[in-house]
Structure I
């Protein structure tokens, strides 16, 4: 294991409040066996735990052509996470960065995510892409090293419109395919990073019992609906997207964070 882990997330806009970042920080540090340097890139730092290191969300030099290509792909506002890939962005960085989206919940040990396939970009196979036989990684959990994988930033900076067009406006497609092209990509085992709707609460069993937490799951992703607060209380979106109340989610996402950080931050 490394002497410490660098973990990063991005909070852009106001869709997610500071509690999402604080609970992610708590989940990460409770499930890594080494000290954690936790970084949040955001333009809204209010309410973040004082141990969280804040980086300003930049306006990239290639923002205009990137936005033009994203508009054409009908994915306006996507791909902000690419700013995390810029070499030199994180001061005094040593080794790789483990990144998370804010709509995930940490439920198990994360050490293996730090040590899996050294020198590679690692992501889980995207659920929908895997069913269609396509190779795209899922962007909710990712590990990269700016010193080794600077192409993730540099290639986009050099030809933003073209790269976004090739990726069809998908940040996870850009990241995973670019790493695959450079032969530095490895999938995270599917039972380590699971989907709430596909792996924990699949139809039609979601009508018979509450969502189940798979034994080997270290991270549960809440891509699409329901999100975590909805799943805790119970959710009725469509015939397929139904969830009974989920007690283990309340425990992992809220209760343990409050014990760890205190009521104010959890």
Structure II
């Protein structure tokens, strides 16, 4: 265990330093949710969507998870580039744990997207969002769990495919239906009955509902329970899948 922790810290430090040297990467990831916030949010201000009549309490949680969804699913692009330049092969011959090779990357991704989520929430507060501090912190925790799960699967896919041209379409085939069926932009309760029922098959919907509950201070609810259980189960399952792929690839 101490070796795993030290190896994970080593890999995390390596990729964290790379990220810090790329200010463009840090800020560009939050650009799309921020544009939604600036140009789509004002359209909802006169609609009493939230429990307190605050549409920001509906939109911002969705944008937070959208940030994790689209950011983390494309994390594997960097790994494909590393494979092409032989970085992955050189890492394999080191005594570093294969699990640490995955965990270090995941932790960097989680830290990056939580930081971007902080920037997004700060902008939302300026525009009129009102939410309890505890609820905002809960939202950041969900972003971290979602990032860990999706980044793990993204890296696992990147280990399996050989070209970015194969990776991109596969990710889009998953991320777009996930966004549309999770109610990221608007609650799925506004959708037709058949679409609302179908959305319950999408695990990310439970995360969205949980964060929206947290943003109005409803912590002891069924939505929060289902969201927490789904987020933890998804993260654990995804990390297990990613670890298995990394170990097999390094064998």
Open item on the list: Of the structures labelled I, II, one was used to calculate mean count of other Cβ atoms within 10 Å over residues 2-9, giving 18.8. Name it.
Closed with: I
Task: Given 58 for percent of Cα pairs over 13 Å apart, for residues 74-113 alone, calculated: source structure among I, II - done: II
Task: If relative contact order in percent (Cα under 8 Å, 6 or more apart) is computed and equals 27, the structure in I, II - done: II
Open item on the list: Comparing I, II, where is distance in nm of label points 7 Å out along Cα→Cβ at positions 98 and 130 highest?
Closed with: II
- [ ] Match the computed value 7, 31, 34, 19, 7, 1 of P(r) over Cα pairs in 10 Å bins from 0, in percent to one of the structures I, II, and report its label.
- [x] II
TODO: Work out which structure the value 1.9 belongs to, where distance in nm of label points 7 Å out along Cα→Cβ at positions 186 and 218 was derived from one of I, II.
DONE: II
Task: Read-out distance in nm of label points 7 Å out along Cα→Cβ at positions 90 and 202, computed value 3.4, structure in I, II - done: I
Open item on the list: Given -25500 as the derived value for helix-only ellipticity at 222 nm (-39500 (n - 2.57) for each DSSP H run of 4 or more, over all residues; to 500), which of the supplied structures I, II does it correspond to?
Closed with: II
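Bear in mind that the values in this text are calculations on the coordinates, not laboratory data. Values in this document were obtained by computation on a predicted structure and should not be read as measured data. Cβ atoms are built from the backbone, for glycine too; each structure is taken alone.
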